[in-house]
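Have a look at these structures, which come just after this line.
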Structure 1
Amino acid sequence: MVMVFGEITTKAEVDYEKIVRETCRNIGFISDDVGLDADKCKVLVNIEQQSPDIAQGVHGHFTKRPEEVGAGDQGHMFGYATDETPEYMPLSHVLATKLGARLTEVRKDGTCAWLRPDGKTQVTVEYKNDNGAMVPIRVHTVLISTQHDETVSNDQIAADLKEHVIKPVIPEKYLDEKTIFHLNPSGRFVIGGPHGDAGLTGRKIIIDTYGGWGAHGGGAFSGKDPTKVDRSGAYIVRQAAKSVVANGLARRCIVQVSYAIGVPEPLSVFVDTYGTGNIPDKEILQIVKENFDFRPGMITINLDLKRGGHRFLKTAAYGHFGRDDPDFTWEVVKPLKSEKPRI
């Protein structure tokens with residue numbers, strides 16, 4: 001069974017049940033054997049009108065100008081970037097995410113026909129702290145737990161995962177004779193998907209972001225439009241942090257922003273470069289403030305967050321950050337200019 005519930009302000013007519021069934025089918029939930037049958041499962045929909053109190057406080061029932069649009073809720077958002085990978089993302093998270101994507105690929109193309117849709121990955125990387133910058137040394141542990149059918153042995157699972165999933169994803173230079181592989185360590189993972197666990201949007205916020213690096217304010221992204229700063233605020237601070245590192249101002253950076261519901265201007269903006277900045281953090285903070293508009297309505301415009309075209313569908317799997325895709329506008333590095341010349 002799939003339940004869809006929440007509040008929304010819209011004039012659009014949406015076939016929620018059709019979207020649910022198509023999504024489940026595309027994931028691979030096509031029979032009860034794999035955990036859910038997209039065509040036969042029960043779909044409960046309870047979408048109600050957004051509270052008028054929230055609506056008027058945020059966008060004044062669509063009468064406010066973009067720069068006047070208030071935040072859809074209170075909260076703290078964090079953006080993080082590091083120079084350890086071309087994606088400006090933590091290597092441990094990049095590898096874990098790519099392993100997950102590879103699992104889907106070899107399942108759908110038949111390379112590992114015994115695979116089923118459910119699964120998890122985790123990569124432990126040994127680092128050197130280079131005066132605040134993180135330098136990957138080696139992969140310490142690779143963990144993959146993946147759903148499988150009844151026919152495959154544990155030995156074949158381990159062999160196939162090493163050959164077809166791990167080998168194409170993790171560069172050989174990071175693997176050595178001491179690298180530990182935990183491949184389906186529980187021994188059996190036949191029952192999975194909704195049959196094995198009750199899922200809920202928002203339970204995987206660390207996978208959506210930086211894999212435990214940086215910080216997280218606790219708000220989920222999915223199911224929220226750009227007025228919800230849990231989403232748009234996190235996107236703009238990611239762009240800010242990534243731009244700081246990509247412009248050579250620091251090797252590692254976190255940018256924090258906080259909001260009050262109904263208030264356009266952020267309550268605070270904070271920058272920390274972990275001691276890796278080429279100039280003082282307070283100067284980097286000033287540059288960030290000069291180059292980024294943190295008001296929710298302007299974030300929506302500057303990142304083109306209402307473009308449509310199912311762009312947010314892509315964020316539902318494999319993370320919101322570090323993606324090379326034109327729809328991920330918050331990943332575009334912005335040239336940073338300062339009005340105040342630095343001496």
Structure 2
Amino acid sequence: MSHFLDRLTFFKKNIAEFSDGHGVVSNEDRSWENAYRSRWQQDKIVRSTHGVNCTGSCSWKIFVKNGLITWEIQQTDYPRTRADLPNHEPRGCPRGASYSWYVYSAQRVKYPLIRGRLMEMWREARKTMDPVEAWKSVSQDPEKARRYKSVRGQGGFVRAKWDEVTEMIAAANVFTIKDFGPDRIYGFSPIPAMSMVSYAAGSRYMSLIGGVCGSFYDWYCDLPPSSPQVWGEQTDVPESADWYNSTYLMVWGSNVPQTRTPDAHFYTEVRYKGTKTVAVSSDFGEMVKFGDIWLAPKQGTDAALAMAMGHVILSEFHVRNRSEYFDKYCRQYNDMPMLVMLK
């Protein structure tokens with residue numbers, strides 16, 4: 001009320017100019033501007049990354065206000081590797097920048113869900129049995145198993161309590177270990193770059209019970225089989241910064257600016273030091289415009305193109321000019337002895 005009465009005393013604005021009219025001093029009330037200032041104020045800044053099923057593990061500043069994420073920007077405190085390599089920062093992508101939308105989205109699953117039919121049978125069995133026996137009575141009964149398995153893919157999930165869900169999972173694991181052995185339990189833990197804590201927790205659990213812990217290729221189903229065939233190991237490759245040390249870079253099977261956005265700048269910047277870049281893609285993807293040469297095979301003919309390249313390399317370099325180093329490497333590290341016979 002006092003503010004309102006104070007406003008009544010100002011029937012005329014007192015305005016004074018300075019700097020030849022370039023500046024103005026007024027007695028107007030400007031407290032309304034605090035609403036705009038408050039919009040860009042925060043209570044704290046925390047470091048985090050985005051769990052968007054990505055191996056980038058980009059570091060971000062998360063601005064928190066009233067316990068809610070307001071906005072986020074990329075961190076700029078990555079350590080330098082070497083003076084002759086570009087900075088890693090800033091790392092990030094549009095998928096990560098919009099991650100706070102996922103956090104507060106109505107589509108986010110915040111509670112455990114169980115198929116309704118399974119929950120009804122589980123609760124009924126738990127009234128008279130211990131957890132392991134209850135799970136056995138449900139999963140090993142052909143009619144009960146058919147009832148809840150037949151509706152898979154049709155929804156029907158209902159919200160459950162955390163204690164109830166963890167007890168059911170534990171009972172299922174114990175029953176499987178006792179009857180079939182621990183190696184019949186297969187678990188996928190998030191990739192390390194997504195969440196180190198989640199990855200360590202899941203992998204530790206699977207290791208302790210003797211289960212099988214899958215790699216993230218078992219989740220994506222995109223392991224390039226040529227990697228273990230040629231190199232003898234599962235894509236144990238250098239970090240993306242090592243692209244900058246290359247003098248000839250071939251991008252094939254990966255649209256780097258789109259799928260490896262935080263690392264793409266190593267690919268685009270290496271051209272300035274004279275590195276030749278070749279892009280192999282049936283369509284004009286983002287990585288094609290950075291290539292000195294664009295090979296556009298017809299869809300489904302990548303294997304034929306690779307075999308043709310391999311034929312030229314073998315015939316021109318290794319058959320006509322035998323290399324002891326090459327022979328020993330092929331015999332020791334890859335599957336070539338089973339595929340090609342060098343005479």
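A short reminder: the numbers here are calculations on the coordinates, not readings from a lab. Since the model is a prediction, treat every value here as computed from it, not as a measurement. Cβ atoms are built from the backbone, for glycine too; each structure is taken alone.
Of note:
- With mean count of other Cβ atoms within 10 Å over residues 68-75 derived as 21.2, matching label from 1, 2: 1
- Which of 1, 2 yields 22 [relative contact order in percent (Cα under 8 Å, 6 or more apart), calculated]: 1
- Value 136, calculated as volume of the Cα convex hull per residue in Å³, assigned to which of 1, 2: 1
- Test item: distance in nm of label points 7 Å out along Cα→Cβ at positions 236 and 268 calculated as 3.3, pick one of 1, 2: 2
- At a computed -10000 (helix-only ellipticity at 222 nm (-39500 (n - 2.57) for each DSSP H run of 4 or more, over all residues; to 500)), which of 1, 2: 2
- Among candidates 1, 2, the computation of mean count of other Cβ atoms within 10 Å over residues 20-27 that gave 8.8 used structure 2.
- FRET efficiency 1/(1 + (r/R0)^6) of positions 276 and 308 (r between Cβ atoms, R0 = 35 Å, to 0.05) - structure with the largest value, from 1, 2: 2
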